[in-house]
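FYI, it's all coordinate maths here, none of it is from the lab. Since the model is a prediction, treat every value here as computed from it, not as a measurement. Cβ atoms are built from the backbone, for glycine too; each structure is taken alone.
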Structure 1
Amino acid sequence: MGWIIFFISSIVIFIITKPFKNWGNLWYAGIISLPVLYIIDSVLISLGAFSFQYPNPVIGELPTLYWLSSFFGGIILVKYFPKKNVWRFPYITFSAFLFLILELVMCFLGYFNYHNWKPINSFFLNISGFIIVIWIWNWINEFKFQ
């Protein structure tokens with residue numbers, strides 16, 4: 001039930017923020033988020049860092065709805081990415097902190113379990129993952145519009 005709520009919440013936030021206006025420039029940020037999340041989390045799961053309740057063995061022991069929610073999260077992440085350099089790192093740090101709070105809630109509810117891992121590791125991993133998604137999205141934008 002928790003992953004259903006997590007997934008529906010990501011869709012609701014996606015709809016509320018109305019990123020449909022620039023959909024042509026944003027949808028592939030969601031596509032980029034899917035393999036980035038898969039690679040990072042499935043590797044760490046296989047190394048015994050953490051685990052999820054109700055994993056799907058086909059997608060690297062990630063819960064299906066958690067993995068699919070990254071599509072909407074990636075779009076929201078790049079939609080609000082600041083144009084001014086001075087705000088970019090604070091934005092990424094704040095986003096990573098919000099995602100860490102969600103992770104801790106899911107941990108409290110028993111849907112996410114730390115093994116050889118700490119919340120501070122997740123915070124820095126979130127920052128790294130968000131930077132990767134934004135970097136690839138920017139790189140695609142450079143080539144797409146040339």
Structure 2
Amino acid sequence: MKFGDIVTAVASLTILDTLIYSVLLAVLIPVNFYWGPDVAGIVSVLLASLIVGYVFAAKIHEESWKGAIGRIVVLSTVVLTFASMALFANPYLGATIKEAVEGMFSTDGWATMEWLAYSQMVLVMLVALNVVLALVFTFIGLYAGSMLKRGAKK
């Protein structure tokens with residue numbers, strides 16, 4: 001699989017993920033579903049990679065399918081990591097983190113430095129969780145999608 005094909009697959013995956021995520025958020029948030037953004041993120045990555053795996057199955061199986069899927073997974077995880085880090089600019093995220101930390105710890109005497117340290121720890125954990133979920137669910141979706149198309153030809 002050529003690098004241009006990998007970039008096209010990742011761009012397709014990113015666009016599909018964004019569209020599916022937007023629709024799922026529009027459905028899950030109004031029903032006051034607390035885990036809505038998390039479920040929408042996981043399902044959108046899985047569905048988008050399933051579709052991309054199906055569409056790019058011939059290119060994936062041209063050579064080593066593990067290598068092709070691996071390269072797509074790594075590049076798409078980098079893109080999804082930057083996208084998730086961009087969400088940290090949302091001003092409500094800091095307030096949400098503060099509420100969560102206040103619910104877990106006694107924060108009465110905390111200085112600004114402690115708040116910064118715990119907030120940064122939460123952000124790093126969120127990025128790490130997004131990376132792991134992106135790696136796992138993108139691989140599963142690409143593998144399953146490419147196998148669906150391969151099984152349909154036989």
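For which of 1, 2 does semi-axes √(5λ) of the Cα gyration tensor in Å, for residues 52-115 alone, calculated from the coordinates, equal 27, 15, 8? Show your work: numbers first, answer last.
Working: 1: 27, 15, 8; 2: 44, 12, 10.
Structure 1 accounts for this read-out.
Taking mean count of other Cβ atoms within 10 Å over residues 44-51 as the criterion, which structure among 1, 2 has the greatest value?
Details: 1: 14.6; 2: 23.0.
By mean count of other Cβ atoms within 10 Å over residues 44-51, the leading structure of 1, 2 is 2.
Quick check: 66, 33, 21 is what I get for Cα extents along the principal axes in Å, calculated from one of 1, 2. Which structure matches? Present the calculation step by step, with values, prior to reporting the outcome.
Numbers: 1: 44, 27, 25; 2: 66, 33, 21.
Among 1, 2, the structure yielding 66, 33, 21 for Cα extents along the principal axes in Å is 2.
From 1, 2, which structure was FRET efficiency 1/(1 + (r/R0)^6) of positions 4 and 28 (r between Cβ atoms, R0 = 35 Å, to 0.05) = 0.85 calculated on?
Working: 1: 0.85; 2: 0.50.
Value 0.85 for FRET efficiency 1/(1 + (r/R0)^6) of positions 4 and 28 (r between Cβ atoms, R0 = 35 Å, to 0.05) corresponds to 1 out of 1, 2.
Could you tell me which structure in 1, 2 was used to calculate distance in nm of label points 7 Å out along Cα→Cβ at positions 36 and 132 as 2.6?
For distance in nm of label points 7 Å out along Cα→Cβ at positions 36 and 132, the value 2.6 is produced by structure 2.
A value of 32 was computed for relative contact order in percent (Cα under 8 Å, 6 or more apart); which of 1, 2 is the source structure?
Values: 1: 32; 2: 40.
The structure behind it is 1.
The value -29000 for helix-only ellipticity at 222 nm (-39500 (n - 2.57) for each DSSP H run of 4 or more, over all residues; to 500) was derived from one model only; which of 1, 2 is it?
Values: 1: -25000; 2: -29000.
Computing helix-only ellipticity at 222 nm (-39500 (n - 2.57) for each DSSP H run of 4 or more, over all residues; to 500) on every structure in 1, 2 gives -29000 only for 2.
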